[in-house]
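Following are the structures in question.
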Structure 1
Amino acid sequence: MNVFDELKERGLIAQITNEEKVKDLLLNDKIKFYIGFDPTADSLHVGHFVQIMVMAHMQRAGHTPIALFGGGTAMVGDPSGKSDMRKMMTTETIDHNIACFNKQMSRLVDFSEGKAIMVNNGDWLRNLNYIEFLRDIGVHFSVNRMLAAECYKQRLEGGLTFFEMNYMVMQSYDFLVLARDYDCKMELGGDDQWSNIIGGVELNRKVDSREVYGMTFNLLLTSEGKKMGKTENGAVWLDPEKTSPYDFYQYWRNVDDADVIKCLKMLTFVPVEQIKEYEKLEGSQLNPIKELLAFEVTKLIHGEEEAVKSQNAAKALFGGGSDLTNMPSVEISDDDFEDGKVSIVKIMVKAEIAKSNGDAKKLIQQGGVSVNGEKITDMYASLTADDFNKDEDVILKKGKKVFYKIIKS
């Protein structure tokens, strides 16, 4: 299957500036394309995953990805999808975040000689002469059209700063620079980037009379239309120090039945023909498919060894096995004990199962907490040192799916 049809079959493509021309380019030519990533944190998250998978599919088909890191644009911040202005970051923080992105992305995209390109738009944006930039580039943008764009329109009521208005112009200029310097033919991105991508396509045409193209991809949403990759503890990160491989595996293992097929198509390399066979399954029949999804996605991000460990730990917990080596744990020491006891509430907060003592007590009152299979009903319940001298591990459970092994050091 050619890459255009592959992306369509997987439900990835949302909008294209010129579908026939883009399809012809992808089938009959080998092009350079780019996707931009603003380094607003020190780790990529699930929201970036779709774009990285698209880069990998395109690279496998012989096209050359350009990963553009927003060392310049991140100093302004993309207003798309935001109700408030993004927090301003120092250049040192931005450069550190870019280094983190670089390392994580290299797991899925081959950046060896000639296979892919990394660029930082700070190299050309940070030192621009503002007056010259306005005269050469800003003159081609209509404020009326910009304000009608979705990325700005939703911010108008709450207050859109002139500072942020510059973002579309800067992103469009990126495309002009990459087209000139690398013969980049396409910009790709999430569907919330459509207005910005159109800006770059039109700027290339107006300034250099060059035809370039844009294509956006569907955002990773649940069947209810909410963005995936959020938990009660925050974002699901690709950095194992921020979201452990086990927690990452469990996130995908626990997706809703309605989302598992879509996630398999968008986030794995499992053949589409194979995935179609799973579409007829429902209820408990989907459990092995969820395990497949969790394993494949964890393998892509953290490697096969960590995927196997996470799978084994999950099976030990949910399948009655005994290998709990790789399950999440929380360590307590003698300093945590008072009068020979440590409260369940304290352990829950330390394990970040609860955000506060009050939150932990509320969970206990609601009947959502157990230790070694025994429901905790007393919010002042505690464990003693003797509880850790028995043969069995001490397992703290919240709800049906969150487990922590309590270890006494």
Structure 2
Amino acid sequence: MSLKQVVRPRIRSYICVTAHPNGCDARVREQIAYVKAQKPLKGGPKRALIIGASTGYGLASRIALAYGARAATLGIFYEKPCENERPASAGWYNSAAFEAQARKDGIWAKSLNGDAFSNELKVAAIDLIKKEMGQIDLVIYSLASPRRTDPQTNITYRSVLKPIGTSFTSKNLDTDRNEVTQITIAPAADGDIEGTVKVMGGEDWELWMEALDSAGLIAPGCNSVAYSYIGPTVTWPVYKNGTIGRAKEDLERAAKSIDALLKIHRGRAFISVNKAVVTQASSAIPVVPLYIALLFKAMKAHGIHEGCIEQAWRLFSTQMYNDNFLDFDEDGRVRLDNWEMREDIQKEVFDVWPNVTTENLNTLTDYAGYQSEFLKLFGFGINGVNYDEEVEINIPL
């Protein structure tokens, strides 16, 4: 059924509750154009499974693999379709746009929309892979979710962003009010750590890889990568040393377990620590938006700013393929955040950090760039899109 309306951004807290289908389509095509402008990936994968494929790094990875290596991709995500005259979610429109363009360009691409944590979706994915793809030679794990129901116990866990042991107080950017404020976050309560590890740790990644292995769907030389973030010390109390940090530790534990499994198939599993970018997940983390606004200003001044598509392409083109070797740090991780964490970049950020106020926010930081990237996540602020005209919002996948 056709359903047209004018779609405007409606922002609540750290999320935009509307998405623009034409804007999302244009944003996807921008990323495709970036990859098409690069040299093809030598030795790239032919059949990839992307778990968490509809936004951010997962979507960028899917685009980079499809158009850099003409890989067949199966995308897994949980997105909302158009319903009751409400636009679909941005991830829905992103995926619809990608699939339509891939089909047009003769690249195999299909998606499954549902709870990636469930046994039912894993079974559906395995059935589809068996029927239409064959063995998988790359698995990307890029899920970010506030909750997870354990498929074995049926208990639902929720993740939280809290420090451990003591409260944490820091300068913060209130993006609702465009104000620089102080924020205090109470320490994690009983069960918060366990819940966050259950949701954001490595258990589900392991279950996916074990299911693929049991079904005989891991190709010789298959690799798997999960995306993570560490960030600067100012965020560590609520991130690296907080509840989410415990989940990241569990993700690293899972990486070692999966690596042992894939070595049997002559492949590898590892974690890629990526740079800070504006995503729906990062927008929700206290302190991080202000840090990103400062970081963007410094990295753009040095000509080394990257978004998700540039990061995904750098991982595939300089680490995993093109006859390159994986460059691990002392903990066995690939560090795509190496430009962000350069000493000169971090010095510039934290020389300015104490001086940022509401009044000089737009002068000392690239808050305008942060806001622009945030709106683009939902298809707004894209050049060439007419936001005053009615557009079709009921777009099928």
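Just so it is clear, none of the values below were taken in a lab; they were calculated from the coordinates. Computed from a predicted structure; not experimentally measured. Cβ atoms are built from the backbone, for glycine too; each structure is taken alone.
Have a look at 1, 2 and say which one yields 24.5, 79 for Rg and Dmax of the Cα atoms in Å, as calculated. Kindly include the intermediate steps, with their values, before the conclusion.
Values: 1: 24.5, 79; 2: 20.5, 59.
Only structure 1 yields this read-out.
For which of 1, 2 does relative contact order in percent (Cα under 8 Å, 6 or more apart), calculated from the coordinates, equal 23? Show your work: numbers first, answer last.
Working: 1: 15; 2: 23.
Answer for the origin of the read-out: 2.
Which one of 1, 2 has distance in nm of label points 7 Å out along Cα→Cβ at positions 8 and 176, as calculated from the coordinates, equal to 2.0?
Working: 1: 3.4; 2: 2.0.
Label of the source structure: 2.
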